[in-house]
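What follows draws every value from the coordinates through simple rules; no lab data is involved. Just so it is clear, the model here is predicted, and its values are computed rather than measured. Cβ atoms are built from the backbone, for glycine too; each structure is taken alone.
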Structure 1
Amino acid sequence: MAERHITALIGSYRKGGIIDQAVDEILAAAAAEGAETRIIFLLDRQIDFCANCRTCTQEAGIKRGPCAIADDMGPLLDALERSDAFVLASPVNFGAVTALMKRFIERLVCFAFWPWGTMGPQVRNPLKQKRAVLVISSAAPAFLTRLTTRAAGLLKQAAGLLGARTVDVLFIGLAARRPVQEISERTRRKARRMGKLLAR
């Protein structure tokens, strides 16, 4: 079996927190199964706001359209397109993903075909041959986060544009009780199961 390449994309404002701990467990389990893993922190990348010029949506074809903005988004998408599976991770801020993650998601419009004069965008490649898992942390209990926020929906949409179907979601609740907080053993176990799932 060929080695699987798994990329984790983290949209947290802080390193070493709840999100990072869960992602580390996922990737460690995947690496133990023989996968090659990589973490990308959006905090470390220059990703500008989408200008809504729609330059990237005008040319037909299944490949993503060329963006007019010269920043780190192009190389980042190159790395993601070479991956077989993804971990998309973000805390919840104001009922959705962080602004870091939202800015990245808005730039994924390049995976849509939307010429001027048409009613709406169409996904260039509707096939979802890759896998993704999502990690979402929140100050609220996990079941409320699942029911009341848009975080999972936004991350699933992003995964789909990247050509992946979401196979599992890890909701981590009560994640703001202390300035420095450890994930529970139960969360670690679920994260490791998710890593094995991505690696197979």
Structure 2
Amino acid sequence: MPEIYSTARGPLPRLAGRPAARARAARHERFFALTHLPPDARVLDVGCGTLGLRAFEPDMDITGVDLRPMPSYPGPFVQADATVGLPFADDEFDLVYCSSVIEHVPRSRRDAFAAEIRRVGRGWMVQTPACSFPIEPHSLLPFAHWLPVGLRRRYWRLGAAGEWEDIQLLRRREMQALFGPALPERMGPLTKSWVCVSPPAGRCRC
């Protein structure tokens, strides 16, 4: 999702880009520390985009995975679909990192996606925007994600995202069913996103 603000339409994404970057940095500082990774840990970044976790941890051993080719990705990269299967052994990585990706996965394929993350990683950190937050984070439209699909598709044209995508944000219970306890990332009194952290040595006691 960080790349949305550099490619989206209109002035609002440019205004939102800087606060969003600060929020991502604060999220990383708070939640990534809960993984308790040693410096030599092997990490898989699922849905890495052009940079992903490397923006925050450039010196870690990180392998990127994405549906699309990423020729500019600065490190080992594999093009793969986690809902079909990842070309890695069980527990091959100390941690699987996945930020703002699962909401793009169709509901019917989320169980398979989550199972692959849990299979290849001894631990994981998975983040997704909260369905309860009133601003839809891709279109930057108020309440868009709460509308029926037909209305949402028409409303979407007014937002920043441009091309229509049926993005279905997750509630806390859905995240917990896939990845275990979900911690809130808050903006004031509101929950902005859910973050599931399971360190390689066991689940986070937070």
key: Origin of the value -7500, where helix-only ellipticity at 222 nm (-39500 (n - 2.57) for each DSSP H run of 4 or more, over all residues; to 500) was derived from one of 1, 2   = 2
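With distance in nm of label points 7 Å out along Cα→Cβ at positions 51 and 179 as the yardstick, tell me which of 1, 2 scores highest. Write down the numbers at each step before the final one.
Numbers: 1: 4.2; 2: 2.1.
When distance in nm of label points 7 Å out along Cα→Cβ at positions 51 and 179 is calculated for 1, 2, structure 1 comes out on top.
To test your reading of the models, identify which of 1, 2 gives 0.7 for distance in nm of label points 7 Å out along Cα→Cβ at positions 67 and 83 when calculated. Before the final figure, lay out each step's value.
On the way: 1: 1.5; 2: 0.7.
The correct label is 2.
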note = Candidates 1, 2; volume of the Cα convex hull per residue in Å³, for residues 35-114 alone computed = 109; producing structure is 1
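Looking at structures 1, 2, which one was relative contact order in percent (Cα under 8 Å, 6 or more apart) calculated from, given that it came out as 29? Provide the component values of the computation, followed by the final result.
Values: 1: 29; 2: 20.
Label of the source structure: 1.
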